[in-house]
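A.B. asks: Following are the structures in question.
Read-outs throughout are calculated quantities, based only on the coordinates presented, and are distinct from any laboratory measurement. These numbers come from a predicted model, not from an experiment. Cβ atoms are built from the backbone, for glycine too; each structure is taken alone.
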Structure P
Amino acid sequence: MMLAMVVTIMGGVWIFLNPYITDFEDNTNWNSANGIADRFEDRIDVAGSSPEGTGIRHTLALQSTMIQPITKVETWTIAADLTAHERVTVREINGTTLGIQSMNETARSVTIETKFGVETFNFMSTFQEVIVTHNSSREHWMSVTIFDADNRPIHRSVSYILSGIQITTSLGQGEHQIALMNDARTERFPDQPWKVSKFPNIELDTLVSGDIRLSVVLNDVTINGSLGTGNKIGMDMISLGPMTLFTGPAYHMKFTVTNALSDLITPQYHDKLLDEYTLNRASGTLDTFTGYAPYLRASGADGFTVETQEVNLFLEVDVKRVEVSR
């Protein structure tokens, strides 16, 4: 009888403590997942800044965590004239055709560069749109540079599709997910929507000269093969070589960003970019405002630009490319 009482009491204690034990385990796993995300971000930053073919080796414990690739999840497009004396528009008609229009008719040639190679096309001066048919692919990235008659670059349009990683951890109520994409971090708890906790690496600062500089660092992380799970998983983070897409003065600049992981992420990016613009618009002080602004529609659906109040804009866009493998 005494044994039955002890068993009954112990059973009651277990039932009482079980939710707290589950919460403790969930909190431990959540902290572990965030620690893995922090270390991944630090190592990717170091590897991405390294020369091509070099990098680091890192060991992680992945007992209750799984790391998966997020392929082609975020697309950035950036376009700017490289001279103040011309305004060029590059339009993608379809996957193999571009439309190029030069307001002052100074455009004479176009170079299309992708990871597969380079194509160059010459054309005559015209105020009409020039149609260029090419064999290049936007599958990963594409840089379109327009040149004048003296072979000086007068415009560049770039599109880059970025990949990232997803860290999935088992919790008592389901799975907790962290997505690392382009130096941004989003996470989702069971039965909750995706929320951005850290935004992409894009900064505006004022130089000593009074000019404004926009700095954008794109992070492209690919996973080669399966990383697996276990107590100690060693992985190599190798640089595929940094790239510079823009450096120098820029005019009539426009950029867009869209994220395909969830329909909720892109609006959060847009709201963050337009925070200060929206406040100045509401207070009627846009005539003195400098910062991110919508390109056309106030929602940012057409893209973004930088309002400088006639101050010169310098544009720096770099790409860190890292491959992760066992």
Structure Q
Amino acid sequence: MNYLIAGGAGFIGSHVAKRLFKEEPEAELYIYDNFSSGREEHLGDIRGSGRVHIIRADMKDADRLTEAVKGMDIVYSLASNPDIAKAVSQPDIDFWEGTFLVNNLLEAMRKNGVKKLLYASGSGVYGDVGATVTDEDFSPLLPSSTYGASKLACEALICSYCHMFDMSAAAFRFANVVGPNQTHGVGFDFLKKLSENPAELEILGDGTQSKSYIYIDDITDALRTVERKALQGYTYYNVATLDHITVTEIADITARIMGLAHVEYRYTGGDRGWKGDVPVVRLDSEKIRKLGWTNRYTTPQAIEMSVSSMYQGMKGEKQ
């Protein structure tokens, strides 16, 4: 079995690679990454294996990508812009680092007769619907960010290729994913800010933003569950915990883990962190749960573990 993991040295991709390496002892893994945010060290011990092949290339290079896809059995598409807020100052980033890349990948698969794809989408496809609990059939889908729009466009492209070229694919609308090797996100930002100024923490918005955060191991569980049981035709799944947490509560957890007391929180104001941010997200994940998947960790546990891991990593870098 040959796997291509696009974005395989990034946050989610590196965990997928390590999971596949462990569970598929006969598989060859091809890590395709431009290393803009990915790191070889994210792959840990598996990078020294003869079964793991690292391809340093950009998915914008259609010829290189087409060559890399040749002979693959399953493709994981996990490469995208990791900094959602960056589109405020660079509006085209989610097209060039999202939609364009998926278009190139689909064409590479079509040309090589590769039929199976798993794609990391996101909850941003639903837009800003407040506390409405959204299942996969919720409509209309009206993204409020270029990130969400790019993910929705990618889903549409993938769906059309499944129908026109007999591919099988699954899109995963993840809640906020957290865990080791994060390079962005609220917990990461809080750690960085408090390391620079332990007395004060700037919090974007009013701190009441409330979302589900899911631990990376639960994400790899979901991907593998669908790969094994339901990768037929085109389908799509919400992947989320059953609970949620506010930004202020994440700040409290971060300060506690760092051993900081009496931190002054300074809110920038407004109900969201930036233009395009969705302040409240509620995902119904019953569809994937019917396949036997369940989250092992709650949202508070996911935040606790991810912040602790990142904090230990930061302390190690300073030593």
Structure R
Amino acid sequence: MYKNIYYWRWFFILLTDLLKEFKFDMQCKKFSPRTIKTATNNTKAFFRYINNEFKVTELEEITSLHIKKYISYMQGLGRAETYLNGILKNLRMFYRYCIQEEYISTKQNPMLKVNWQREPKVIINTFTDIEARKMLKQWDFKSFYHARNKAIIATLFETGIRNLELCFLNIMDVRDRVILIHGKGNKERYVPISPALKKILIRYERIKKEYVKNKFLEDDAYFLSYRGRRMTVESIERVVKTTGEMAKVSKNIRCSPHTIRHYYAQFMLRQDLDVYTVSRLLGHENIIITKRYLQSIKDEEIINMSIDTSPLMNLR
């Protein structure tokens, strides 16, 4: 009897400690603070659910049925498939950690019997070339605020960089001809800097240097807030949204860094860059993800692109 009580208490503490260990492991692997917070919260919420509903407190008690029940419960709350897949992704991360630390074997992983949710195909409407030009012309160099925003918009359109990647850019990452981007999963990649972007960045750097000369800087962030701090995802979102409003972008287009990323992917394809190269520039794990970015290209554009690459037209 006493042995069973001790056994239960040990595993209860272990389950709690595992969450702390999992969080620490993500920090060691240099996951972004946002990823760590989301993964920790999603895993903690799952533990709370199985404890309340099934009195499950031991790691080895958790089955694929518990996970499916939790997903069903979240569906009942109206959560979208993309949200549910985010939860499943985080639980897979947790179980990979458990296997890594040999708390369970690969065969004991309950996630092996849990499928992804089928997400509806969402076509993201992106900017026209005219709208992109207008957005790029909205800011000048009359102040630090204007120069910074102009540099942000230009960098987003020129590189297709993710919002969070832009926030994490450091001074040493922006070089003469390339930008070193610290991407998802601690993966790095280089993207080129065109002369047009370089010209904008040089002017921004000159104005920034004057602006911060009497300020205490916490780190070497490339893009700074008014107070000289590293910019946040939300602040970059506001810059893009404001720029879109100033440029009078169509109301059915969501003005966000992610929409600019979609525009970049489609623009590069229209310039005859192959999907594999575009995928590398975007930092995608495989071209399947990149192809999703291309779904909103209109049929008329596809036809025109096909005519330009026609074998009969080019082999005459």
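A.B. asks: As an exercise: distance in nm of label points 7 Å out along Cα→Cβ at positions 148 and 164, calculated from one structure in P, Q, R, equals 4.0. Which structure is it?
C.D. replies: Computed on structure P.
A.B. asks: Computing distance in nm of label points 7 Å out along Cα→Cβ at positions 60 and 260 for each of P, Q, R, which one ends up highest?
C.D. replies: Greatest value across P, Q, R: structure R.
A.B. asks: Upon calculation of log10 I(q)/I(0) by the Debye sum over Cα atoms at q = 0.12, 0.15 Å⁻¹, for residues 116-179 alone from the atomic coordinates, which of the structures P, Q, R produces -0.32, -0.49?
C.D. replies: Value -0.32, -0.49 for log10 I(q)/I(0) by the Debye sum over Cα atoms at q = 0.12, 0.15 Å⁻¹, for residues 116-179 alone corresponds to Q out of P, Q, R.
A.B. asks: Can you tell which of P, Q, R yields -7000 when helix-only ellipticity at 222 nm (-39500 (n - 2.57) for each DSSP H run of 4 or more, over all residues; to 500) is derived from it?
C.D. replies: The read-out comes from structure P.
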